[in-house]
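Heads up, there are several structures right after this.
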Structure I
Amino acid sequence: MANVVTSSASSAGHWLRPDIVRQLIWYLLIVVLVFWCITAPSRDANLSLYFSFMMWITLASSLNFIAGFAGYMPFGFVAFYGLGAYGTGIAVKVLGLPIWLGVPCGAALGVAFALLVAPSLRLAGIYFAIVSLSLAIICQRVVALLPEWLTGGSLGINLGVVADREHGYYAMVLVLVGVLVTASWLARSRLGKALKAIRDDVEAADAMGIDVARSRLKAWLLAALFASLVGGVDAWFTGAFDTQTAFDVLVTAKTVIYAMAGGLGTALGPVVGAGVLVWVDDQIWRAFPVLNNFLLGLLIVVLILFAPRGIVGSLMQRFPRLRRYVM
């Protein structure tokens, strides 16, 4: 009898372990979030708001792979988004592929570009940030100078009836699930631990036997993959884009702000930051359309001043026990 009681207590203790509880909370959040996004069209006809919500969560989470885990802030992050959009458009308009095959082509183009510019990862800090921004500007100019029959010239690419908003919306749901599952894996994996070691001290990580170059390249490619997928699916959803919208530096700026608002370095932080700020932005726009940008900027300044580690990061600093339950 005593053995049965001991076994039951041990089993209960196993399920109450902080790492188990942390995973259960995180996966429950994913299920709730995805269910809410899937059922949103039946509750509200405003697909653009929910699509934007998913898009910014995905972009912020993918930026977190390289900025939060590895400590490399890519100011040219928009290059992957833009190449994903143009790769999708070219695959559909020029090659005649169905759009659901065009999106992976756009993602492949973004990942190929990430591999091409991977030597920039040898730089660090502001040097890497500036070089990545320069590469994004160069990428925009190159696309703009390509033949008009390929990229549409100044008018960009119009996918027309090929782009179905509802199908594009549910494609973004799939990309959202992919980035959240990848974030949960990265947070628990050896790669994630290696990236955090690199972020904290590159030389110490190298001395510990961590393959610094290979580890940060994997994070870089993961970030590029999902950002490119977002660009392709956004092209699917909107149906039209040009070099000004596809390579808009505000895409990088908002992605960085949303990720930092929630807290870099955790899987939960970018989800909270992007979710909260997209919702607040929508509420401000509805109430004060003329002052929208001013009030949102003021809110971001206040948030950074009083919660420099982001919402999740500041809460964990204030209540250290929360670290056990945050993915």
Structure II
Amino acid sequence: MIILGVETSCDETAVAVLEGTGELSPAAIKLRSNIIASQIELHRQFGGVVPEVASRRHVETIIPVIEKALDEAEVSLSDITAVSATHGPGLVGAVLVGLSAAKALALALEVPFIGVNHIEAHMYANFIEHPDLKPPFVCLVVSGGHSDLVYLNDYGEYRVLGRTRDDAAGEAFDKVARTLGLSYPGGPAIDRISREGNPEAVRFPRAFLEEGSYDFSFSGLKTAVVNYVEASKSKGVELSIPDIAASFQEAVIDVLVTKTLRAASEMDTATVALAGGVAANSRLRQEMHRRAGEKGLDVRYPSPILCTDNAAMVACVGYFQLVSGKCSSLDLPAVPNLQLE
């Protein structure tokens, strides 16, 4: 089986080719190509993603990226078994570009089309590089728009334990980075400068919410950082950007790790996985390893290129759905606020 995956949910135009033997196992898949055309430099001047600009760039880039993915994988369109694409969540104009291109290909090639949930795809990125990883396990999906804690009982079978109530972790990173005068995107910038700071310099609040909750809330933390910076400036206190960044980062990670490990204990799983752009954060990986190791738990996460938006993860979900006999109709809509059910 040769699956072509397409991802355009935000500001990366991505296409990948994934090969599989037809077995329902991570060991049965092999990534043949994974092409990503990033728009970071385009949007950096605005301090964030401009939806209309992103959509227009996707239109310009999608065909060349498809051609490059096919060339690198050394396959032709006639070799494609199925086409998968993100249909949400994401910026609706951006999603529509990749979704429309994928549907057109599936129709022209007379092959199955598979619509993919972007959050689910992030979790499946772990299967690409960990052929021995099998459900059940708990997965923390943290990115610019999402903070979801999910129990994967089996392939395609999930239970959402918690999700963000306001700002997602990645969104909080971007907003705090802007407050501190750091570059866009904020997550990598804070990760880098935090290595020079003291994570205990400022005791920012941890929002664990009500007892037993697995939901996340980072809006209050973001506001606490903004207030701290403004109060310090008004008093003429010299700010240590590395200390503030490290202290903020530590508050986010403390909540993420604590809730993930509590969920693993409650669900009685031996493995926890990370996914999404924030999963590339070096401190999150370090702390999850340390605290999970104390409990005898295994920790898995993809390489950084598969943490951020990419089409390899979309092709991976497409493969598992195809093997399970699940396909989508060509009238499947783009759903900007699609939830993982």
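Taken together, the values in this text are just the output of simple stated rules run on the coordinates, not laboratory data. Computed from a predicted model, the values in this text were never measured in an experiment. Cβ atoms are built from the backbone, for glycine too; each structure is taken alone.
The table below gives the values:
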{"read-out": "Structure from which -25000 was derived, helix-only ellipticity at 222 nm (-39500 (n - 2.57) for each DSSP H run of 4 or more, over all residues; to 500), options I, II", "value": "I"}
{"read-out": "Relative contact order in percent (Cα under 8 Å, 6 or more apart) derived as 29 - corresponding label from I, II", "value": "I"}
{"read-out": "Answer label among I, II for the case where distance in nm of label points 7 Å out along Cα→Cβ at positions 147 and 187, calculated from the coordinates, equals 1.3", "value": "II"}
{"read-out": "Top of I, II by FRET efficiency 1/(1 + (r/R0)^6) of positions 59 and 259 (r between Cβ atoms, R0 = 41 Å, to 0.05), largest first", "value": "I"}
{"read-out": "Origin of the derived value 19.1 (mean count of other Cβ atoms within 10 Å over residues 267-274; candidates I, II)", "value": "II"}
{"read-out": "When distance in nm of label points 7 Å out along Cα→Cβ at positions 115 and 219 is computed for each of I, II, the largest belongs to", "value": "II"}
{"read-out": "Answer label among I, II for the case where distance in nm of label points 7 Å out along Cα→Cβ at positions 275 and 315, calculated from the coordinates, equals 1.8", "value": "II"}
{"read-out": "Structure (I, II) behind the derived value 1.5 of distance in nm of label points 7 Å out along Cα→Cβ at positions 67 and 139", "value": "I"}
